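Student: Multiple structures follow.
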Structure P
Amino acid sequence: MKITTIHTFLQRESSAGILLILITILALILQNSGLSEVYNSFLRTHVEIRFGHLQIAKPLLLWVNDGLMAVFFFLIGLEVKREVMEGHLSSLSQIALPGIAAVGGMVVPALVFIAFNQGESFAMKGWAIPTATDIAFALGVLSLLGTKAPLSLKVFLLALAIIDDLGAIIIIALFYTTDLSMVSIIISSVSLSVLFIMNRLGVANKAAYILVGIVLWVSVLKSGVHATLAGVALAFMIPLNSKDSTGKSFSMSKQMEHGLHYWVAFLILPLFAFVNAGVDLRGISLEEMFTPVPLGIMLGLFIGKQVGVFGFSWVAIKIGLAKLPTGSSWKQLYGVSILTGIGFTMSLFVDSLAYNDTQIYHYADKLAILLGSFLSGIVGYLVLKFAK
């Protein structure tokens, strides 16, 4: 990836981060004002699609979480594939530091959450909530520092966040799958096989991949496996290099990735934040925020993330498995480690899977995500700002 391309991507993500902040504030205002009933009615809006006996009927909230987020994960899949094939994750030396740091950033926050909630079976469903990093917010905060943050540090955060997202995908597949439908699984397996054959035969028609991808999404949605995984599976089947009817080479994967960035950054993620970040603060007491689940989430994001990312990085560098990002200091690496505690959209998404959008914790779990992310963003920014 060329440096100019990285700059363009980072600038785009910083703009998206600012928009997410504004949308979150709007959702909070609506939920905690006289317009709360209008806001909640919007979330409950019934949307139904029917083809013969096939019916998909969900409230708008779930269409966003199951449908639009599948597009987001499709984009993540395209980014992961490109980076692994020819980008910053294409060699062992490049993947070493962000890979090890990402593992630490998932393991330690999970352990922090487990330490607070061990023995509570329902609460333990949320162990993965503090393991996620919001790439748009984290890169947005880092971009505010301008030249004070070297490009190598931004590339490190980008690679770490991509690996982190891949880890979230694996966690969702393994731990947040409900009762399985064998018929739907067979249909999704056939769809994947067709996509694979299309890839190997060099089919260069985007519409064909999208059409089979829709069948894949519907079958995965009906199977009991979370529908967003269909987006990742489809992304892995999109050819990185193709030839059109005239024999001219092009990258379908890169074209789709480029075309989706703006839609995801400025529509899908803001809409997801709008329907998920509306926390009713009126029903939350200070006492509730100090119960095990909110504490596990907040401390998992703010403490667990920085300890895991920086601690694993420090060990990897000291024993020679990896090197400090070029032109950066230990204090800057620590500052970036704090920024990875900005979970926001990804943590809210895992929270919706873990607790099924129930309000058993009276929004204290979601508020904990916002507070942990806010603390990580502010403290991480200040550490980087005053780092030499």
Structure Q
Amino acid sequence: MNIKLYLIVTTMLTIYSAANYYVSRRGWQALSMNSSQVSGRCYKLVISVLAFSYPLARLGETLLPSPFIDNLTLVGAVWLGMLYYLFIFTLLIEILRAINKRWNFLSPKLISHPTIIVTTIFCLTLSLISYGTWNARHPLTQNYEITIPKTAGSLETLQVVMVSDIHLGNIITNQRLTKLINRIDQLEPDIVLLAGDIIDSKVDALINQNMIENFTRLRPKFGTYAILGNHEYFDQKPDVAIKYLEQGNIHVLRDSSALIAGSFYLVGRDDLSKERYTGTSRQDLATVMAGINHTLPIILLDHQPHSLQDGVEQGVDLQLSGHTHLGQLFPNSLFTKNMYEVDWGYLRKESMQIIVSCGIGTWGPPIRIGNHPEIVNITIHFGKPEN
């Protein structure tokens, strides 16, 4: 692990520990458990189990039995989502209390019964998590219809299904993948594009569940193509991931291009995070696209919707990306909107069109609030530009 990655992990663990301590301490104080030693020990035990479950599951993936790890991961991941909203609600209560000291607008009865507040926060959080868990397991089909003003040989229309951020592993299992493949087949695409983060963290999780058999059921006319995302680098085995995916008839484009049916180009970039994990940066887009015939339509797959101007300058007609999850948990979308030129949906930037998916899977908490998982179904019309 390089020093930069070590610092990121250390910072995340520090924030996670601080949030657990803050929420559990405030809950303890509000419930007035200090008087009961038995209740206090039970409370601390439950919080400790919840807080340590996710880190322990990640550390014990290669040491402990898979069913135990899977359950521990799920418990810890759900707790991550609960902790997030418990922290937000607890912080809001702190702000209200501070304001009330000056303006004195809260009911004295409410202030004298903090247990009511704690119970309300817990029930509200539980309701949000329940909805978010259901929402994360029920993807929508997001339809787009666009025109690329170039001729594509004999092709007049191309039906593309693009899926990003599946995050296959211990939480999003082979059973979920089966349902996804069935949904894709129903759309009858000409080509299937997987825009990175197919794997959550360990390629071994896919191998152990024999997920490759599911991928072989995809038989679009022009094939299935994929690129790497940042998560394919998590266990430092991107080459193993590529080799495994290619066993399922998935063509992985890594800073390379392919001419499809003599009609259009598909360009796939390596992920931007490559440098963080390997110390070497991906190729620049001009190098990747050297030798491409620009009279034909050019579709670019780039996991992160970053540096969109590169695609514009190199004559890309359509860029497809994912990565953002649209924040996954509201109000994180407020941050992604400021981080990216487009964090979800459609954007035209000069001559280039961009579609960014919020993804179909989840990372960390198996929960989505404020957005919907999606399968992107794109109808592309080709034709000479109108003068």
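Taken together, the values in this text are just the output of simple stated rules run on the coordinates, not laboratory data. Keep in mind that this is a model prediction, so the values were computed, not measured. Cβ atoms are built from the backbone, for glycine too; each structure is taken alone.
Student: One of P, Q was used to compute helix-only ellipticity at 222 nm (-39500 (n - 2.57) for each DSSP H run of 4 or more, over all residues; to 500), and the answer was -21000. Which one was it?
Tutor: Attributed to the structure labelled P.
Student: Which of the displayed structures (P, Q) returns the greatest value of volume of the Cα convex hull per residue in Å³ on calculation?
Tutor: Values: P: 145; Q: 165.
Largest one: structure Q.
Student: Taking 28 as the value of relative contact order in percent (Cα under 8 Å, 6 or more apart) derived from one of the structures shown (P, Q), identify that structure. Please list the in-between numbers first.
Tutor: Numbers: P: 28; Q: 21.
Of the structures listed, the value fits P.
Student: Using the calculated result 1.19 for Rg/Rh (Cα atoms, Kirkwood Rh), for residues 305-368 alone, pick out the matching structure from P, Q. List each step's numbers first, then the result.
Tutor: Values: P: 1.19; Q: 1.02.
Derived from P, not from the others.
Student: Taking mean count of other Cβ atoms within 10 Å over residues 17-24 as the criterion, which structure among P, Q has the greatest value?
Tutor: Working: P: 18.8; Q: 16.1.
Between P, Q, the highest calculated value is found for P.
Student: While we're looking at this one, here's another question. Figure out for me which of the structures P, Q the number 15.0 belongs to, where mean count of other Cβ atoms within 10 Å over residues 193-200 was derived from the coordinates.
Tutor: Working: P: 15.0; Q: 27.6.
Of the options listed, only P reproduces it.
Student: Given a value of 3.4 for distance in nm of label points 7 Å out along Cα→Cβ at positions 81 and 353, calculated from one of P, Q, which structure does it belong to? Could the numbers behind the result be given before it?
Tutor: Working: P: 2.0; Q: 3.4.
Answer for the origin of the read-out: Q.
Student: Assign the value 1.9, calculated as distance in nm of label points 7 Å out along Cα→Cβ at positions 209 and 225, to the correct structure from P, Q. Walk me through the numbers before you get to the answer.
Tutor: Numbers: P: 1.9; Q: 2.7.
The read-out was computed on structure P.
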